[in-house]
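Dropping the structures in below, format is structure tokens.
None of the figures in this text is laboratory data; all of them are computed from the coordinates on show. Keep in mind it's a predicted model, so treat the numbers as computed, not measured. Cβ atoms are built from the backbone, for glycine too; each structure is taken alone.
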Structure P
Amino acid sequence: MANQKEEIKKIIRAFNKRRLRYLVIGGVAVVLYGVERATFDLDILLPQDEKEVALTLKIIKRLGYSKAMDEKGRKIVNWKEWLVKKKMLRISSTQRIDLLTLSRAKFDFMYQYKIRVKFAGLVIPLPEIIDLIHLKEWSGRPRDKEDARLLRAQLRLRKKR
């Protein structure tokens, strides 16, 4: 787990250094919103833009990531083309990273209202909690539906305070 945390910090640090526009979503975001749950990957949301996707992939490759798969585990050769076309790419090495894209308009809206969470000496951009809930609900996966339920409970607790 310590190695996972260090690897995530290395990725976030590299993205922040290059001023990449991204949002952390998935289990890491859920945990940073105060929900206790295990997570083993890092989910990153990007705008569906060839230049930003290319820069993100360049950074990831420089960090030593060299293996990419689709959601079914099949090897992907042309990472950029796949991510722009299919909107999801799974990259692995010491840490699994899932890159997802969203239309520029939708991403820009979420990014405009992002929150910045300080964690382990880093600033991590997250979508607003309600946007994260919507992303989780839209995926349709059981784990994501459960995350959305837990995030809604967290939101209710915040409103009571």
Structure Q
Amino acid sequence: MRVLEALERGGIATGGFYTKEIRRGVQRVGFSLTVIGGPSVTLASMDTPSKVRVGKYYLQDVSGVLPELEESLSRAEVLVIDEVGPMEMAIPELKAVIDRVLRDERPSLLTVHRSLKVEGRVFEVTTENRNRLLWEILNELRKALGTARGSAVL
């Protein structure tokens, strides 16, 4: 999220989605999916049964935000997906979006669950390196955007 905020402060158009935990007190009860610059929807819930389950979470219908997600991606200079994990990959419509982002020529930043493998530059985030990595990732994106737009990133 810190990279996304830095890109937006630099005037770089971002598009995609991010996920967040839904908590009831201290207990995690699900996950939401938020389109960058758009709406949110419940991605997974312990409370609302569905046909597809990943671990203890039932996956929910996210088709209602797909038009906004497509619009978000279409206007972006940098594509952002936080996170690509088993839940996201189990929803065919989201998997299709993720596959398209991975094939896209524009710079992209994806948070990938450790159980999945993707090609590209991989940064492993730890508590020791997360502050330094912010600048390394921003520098990589600056280079990928080119001098004209990339100077706004840093």
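To which of P, Q does the computed value 1.8 (distance in nm of label points 7 Å out along Cα→Cβ at positions 56 and 96) belong? This value belongs to structure P.
Comparing distance in nm of label points 7 Å out along Cα→Cβ at positions 32 and 128 across P, Q, which is largest?
Details: P: 1.7; Q: 3.5.
With respect to distance in nm of label points 7 Å out along Cα→Cβ at positions 32 and 128, the highest-scoring structure among P, Q is Q.
Output the label of whichever structure in P, Q has the greatest value of mean count of other Cβ atoms within 10 Å over residues 16-23.
Working: P: 15.1; Q: 17.6.
The maximum falls on structure Q.
From P, Q, which structure was mean count of other Cβ atoms within 10 Å over residues 72-79 = 18.1 calculated on?
Value 18.1 for mean count of other Cβ atoms within 10 Å over residues 72-79 corresponds to Q out of P, Q.
Given a value of 2.5 for distance in nm of label points 7 Å out along Cα→Cβ at positions 112 and 136, point me to the structure among P, Q it was derived from. Here the read-out was taken from P.
Please state which of the structures P, Q yields 2.6 when distance in nm of label points 7 Å out along Cα→Cβ at positions 24 and 48 is computed from it. Let's see the in-between values first.
Values: P: 2.6; Q: 1.4.
It traces back to P.
Using helix-only ellipticity at 222 nm (-39500 (n - 2.57) for each DSSP H run of 4 or more, over all residues; to 500) as the calculated read-out, with -16000 as its value, let me know the right label among P, Q.
Going label by label, the one that fits is P.
In terms of distance in nm of label points 7 Å out along Cα→Cβ at positions 64 and 120, the structure with the greatest value among P, Q is Q.
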